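Next up: some structures, all given as structure tokens.
Every number in this text was worked out from the coordinates using simple rules, so none of it is lab data. In this text, all values refer to a predicted model and were calculated from it rather than measured experimentally.
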Structure I
Amino acid sequence: MARRPRNIGGTGEKEARAILRYAHISDTKARQVLRMIKGMPVAEALYQLKFTNKRAARIVEKLLKSAISNAEQKGLDVEKLYVKNALADRGPILKKWMPRAYGRATPLRKRLSHITIILEQREEA
């Protein structure tokens, strides 16, 4: 039985999203950075990512800039944008073999992930 895609939003008129598929980083490492920026204004999120010493931060920073560009194309105000949702789903696993001593081999598992960032324009209260 095929899995149904979950509804994660990002299709509203006040929303913009960017999706990176097959990112060469594990979903757990990406989630660590995404949890940090969730709910932040985009300017603050970019600042946090710039000074975060994690490999996933570089990948997420590029994706966030792409989401901001998508929002500009939709005509949204960049100053009012915030990170509504940021998630990392597990992707496929690349399996390789690493030669070891005495003619043995151990499996190497390169984990890939699908990263999604959804931005929303915050209304003035």
Structure II
Amino acid sequence: DGVDLLFCNEQEACIWAETDNLSEAIESLKLMAKQLVVTRGSQGALAWDGQTLHEIAPHSVTAVDSNGAGDMFAGAFMYAITHGHDFAAAGRLASAASAQVVSQFGPRLEAAQHEPLKSHL
């Protein structure tokens, strides 16, 4: 019966929904997915938990390498959800983790960088 949780960026959302308007795209994607997350780069993200559209604030950093930012966001978000946190908390963690990964070279964080991020939950 459709998709349980859809992750995409703003451009992908608009392409799938065949519109240039992000609000329209989200409304269209709600018909395809029970829950969804749309990343927006330096503008943060939007997360629909099935009832509420959460605006996820970005973290202001100097981007050095955007390689892995989307994967880090999705991975951190899923970590939080699978550990019992709601979409708002998951978004805070994901935003912080992806901001940290773009502020350095390479798509991964060192193990020592994981624990401090949990303060965002």
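The table for this structure:
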quantity: Of the structures I, II, the one that 38 was derived from, the read-out being relative contact order in percent (Cα under 8 Å, 6 or more apart); calculated: I
quantity: When volume of the Cα convex hull per residue in Å³ is computed for each of I, II, the largest belongs to; calculated: I
quantity: For -12500 (helix-only ellipticity at 222 nm (-39500 (n - 2.57) for each DSSP H run of 4 or more, over all residues; to 500), calculated) the corresponding structure among I, II; calculated: II
